[in-house]
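In structure tokens below, several structures.
We did not get these values from a lab; they are worked out from the coordinates using the rules stated. Note that the coordinates shown come from a computational prediction; the quantities given were computed from them, not determined experimentally. Cβ atoms are built from the backbone, for glycine too; each structure is taken alone.
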Structure I
Amino acid sequence: MSNKFETLKASVQEIIDLIAAGDSREANNKLLDVSEVLDEMIDFAEEDEEVREISRYQVLLNQLHVKLNGEEEVDGDA
């Protein structure tokens, strides 16, 4: 379980670095890719702890999406 979260952590850091560098387009593309990975992970999660960890990343990605696109989330859809 740890390895996939380490990869996820690195991907999220890459998104943050792209935002800091002003490359919003690439950051948005990477964010979409990571979101798809998270969706797949949650579909196959077997342990509660795994679901909680995935949920934390989903919240973080949502915050990054809002930061990138300047829009507030409404009812779970941005």
Structure II
Amino acid sequence: MAREIRIEISDEAYEALERVAAEKHVPAEDYAGRVLDADLMRSRFLEGARSFVTEHGQAFAERFGRPTKHSADAA
């Protein structure tokens, strides 16, 4: 279900929003919603990754070992 929110942003930020949205051929409101959704999805992903590492990191390291100097440099 879609929800509607109302926010206030500076004139400069709105002009930038309009410019980028126009480059992508979408309404500014749709683009703002997509950006917000992507940011929230990224935040949820990172939160889940941190939770996984906290809960399972030690067992994973014990089973598979820790990164070597060479593999850490490659990443």
Structure III
Amino acid sequence: MDEATKLVFKGKFLVLTVMLNVIVLCFAMAVFVLFRFAPEGTVGLAIGLLLLAIGAVFSVSFRKRYHQTKAWLYEQP
């Protein structure tokens, strides 16, 4: 793998790493918010559900990018 390809891979890997961290944080915060604040009112429930939705959207996007990056990496010499 030449230097230009390594640089591209590092960028793709960085994006995937940040996306995975956002997914984990969204789901973890959603669980906390739903258990802690949802019984007290609708604001906690809304925030918890919003975090779950954001995590789900990022999960779908992450899976798509992961498979694209994996295919790109296998194509490299």
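helix-only ellipticity at 222 nm (-39500 (n - 2.57) for each DSSP H run of 4 or more, over all residues; to 500) was computed and gave -27500; which structure, I, II, III, did it come from? Checking each candidate, the match is I. Taking distance in nm of label points 7 Å out along Cα→Cβ at positions 14 and 38 as the criterion, the largest value within structures I, II, III is that of III. When semi-axes √(5λ) of the Cα gyration tensor in Å is computed for each of I, II, III, the one that comes out at 22, 15, 9 is I.
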